[in-house]
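Each in structure tokens, the structures are laid out below.
Nothing in this text is a laboratory measurement; each read-out follows from the coordinates by a stated rule. Not measured: the values here are computed from a predicted model. Cβ atoms are built from the backbone, for glycine too; each structure is taken alone.
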Structure I
Amino acid sequence: MLSAAQLLNGYARGIFPMADSADDHRLYWYDPPMRGVLPIGGIHASRSLLRELRRGGWSAHLDGDFDGVVSACAARETTWINRPLAQLYSQLHRSGFAHAIEIRHDGRMAGGIFAVVIGGAFFGESMVSLRRDASKLALLWCSSHLRRCGFTLFDTQFLTPHLARMGGTQIPRAQYQRRLRAALGAPADILAAPLPDARQLWQEMTQTS
């Protein structure tokens, strides 16, 4: 059984675990030749997404329901998050090495993202949308917050078309390792600043988009 300390050590080396399915209790380490990353403070927001944000009702909450976000991310027909891995993430959260940003609409959970955090590296694990646009808004809030808190690496593991449309790119393993080494020593703190409210985020995005 993988321990929380071993999991952290793997992330620090640039590898990450996944399960084949929710029913398979085995975990496998991955080290892809190309790594997906997102720009911190520079995610692209479409006009329609900014209009949705401006309509109101949206809010973001750091670690309001970490286990709930992980469970929502795993509640799919096919998932790589099995029970042992969810338990490890929960242990890391309790020790301050895993965090979640929950997106709510009119006070109800609409989506979110969770990650493992070491130094200035934010290892994005998974995100979920229970309402349209919620995962996109989670990325906007997350990118803005990471910039405020001194992070230098937003790792997405793989690059999906969804992430590419929002500014995600792929970098070779060697380049990723260099960025990772620099990020691990960065004096970042995810608790250093409050999350912006929806109006602040909208103003920030309209100035940069």
Structure II
Amino acid sequence: MHAERAALIDDLTDLTDDQWAHPSLCGDWTVHDVAAHLINNAKTTRLGIVRNMARARFNFDRQNAQGVERERGATPRQTLAGLQQVATRTSTPPAPLDSRLVEEVVHGEDIRRPLGITRIYPSEAVVRSLRYQARTPVSLGGAKQLIASVKLRATDADLSIGDGPEVCGPALSLLMAISGRKSALGDLDGPGVSALE
């Protein structure tokens, strides 16, 4: 997690203001918004998430939006400084640690891909993230039901998950696709791809 935060900070350091304002792969959020979300995630504690969810009337999307608003600096430099301040934090909500790794990898790509930035992730980080998403229910942000009828096979790692028509491609693209990033589907092959669409 800390290595992924540090790598993203490096990639954000020299961005222009226009790049910070560029749409990310994460819904309506800009690059700046995703960075603010990652600050909020890093600051989240077990008690804090309960308070924040109560403030958001237990609406997960509203809670995320409020976190972005709270942590988004007036300028990209302020947000970058905030990200640097939380880079080594170890606080976490009441969720498995691999959920935090998924956040860092997927949101890192939400920022990098639209900007044409390439990162070669450690294979273990991507494989752990992919396994976590594959076994986590959709209601908790995962893809368990989505991939129930297909077999995922990574072409760049020793990883195969599930049964059914095969979906094959780089592990990172499999992770992005099952995390709802449709732009990653173009990297994948096999008769099961249509099920993910």
Structure III
Amino acid sequence: MLVYSVEHWSVFLAAVVLLNISPGPDIALILGHTVKGGARAGTAAMLGIWTGAFGHVLLAALGLSAVIAASATAFSVVKWAGVGYLLWIGVQALRSAGGTFVSDQVQGGKAFWSIFRQGMLTNLLNPKVAVFFLAFLPQFVVPEAGPVWLQLLVHGSLVIVVAALIEPPLVLLGARITGTLRASPAIARWLDRALGTLLIGLAARLAVIER
């Protein structure tokens, strides 16, 4: 059983809250889909990102993230796969007539799972996320507390749990604020343009990062 001090949890949770409220590409993608398709679309992106993040947590716990952090080739392969994917879906949005990712049938499962996959792959194909978990989580490993892999898994999962408390209100607020905008086909086209620009911007941001 893992046993930690109150000070340990206080420092860890404070750090995780600050990390989750700081603006970043995950929040930008979630809000971009929320503005475009409402709360359901934002929720799909959010759940996809959490799934991708949990994949990185598992990799960190298994030690595989260390390979990406240590190998320039592995880092580059993952990075450029992510850049290519973001560019592909970004260009799709720019070329659309409105509703590339979220149509009038957004309540259907197909659109939901399409956005979910985007969120998951965007996160999984970002090697910087793997490096982040590898750098952040070991700081909270206590040698005598229990197996290292289990400590990494628990702390990494808690990062996602905290996100689950912070991000849903942002989705609901964003959906409420922009609900009337999505009623216009012309505005829907421009929302697609905005989302496409955001995705391409994320691709450019990913392209310039180094190990």
At a computed -26000 (helix-only ellipticity at 222 nm (-39500 (n - 2.57) for each DSSP H run of 4 or more, over all residues; to 500)), which of I, II, III
III
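Between structures I, II, III, where is relative contact order in percent (Cα under 8 Å, 6 or more apart) highest? Write down the numbers at each step before the final one.
Numbers: I: 28; II: 17; III: 40.
The structure with the largest value is III.
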Work out Rg/Rh (Cα atoms, Kirkwood Rh) for each of structures I, II, III, then name the structure with the largest result.
III
Compute FRET efficiency 1/(1 + (r/R0)^6) of positions 12 and 164 (r between Cβ atoms, R0 = 25 Å, to 0.05) for each of I, II, III and report the one that scores greatest.
III
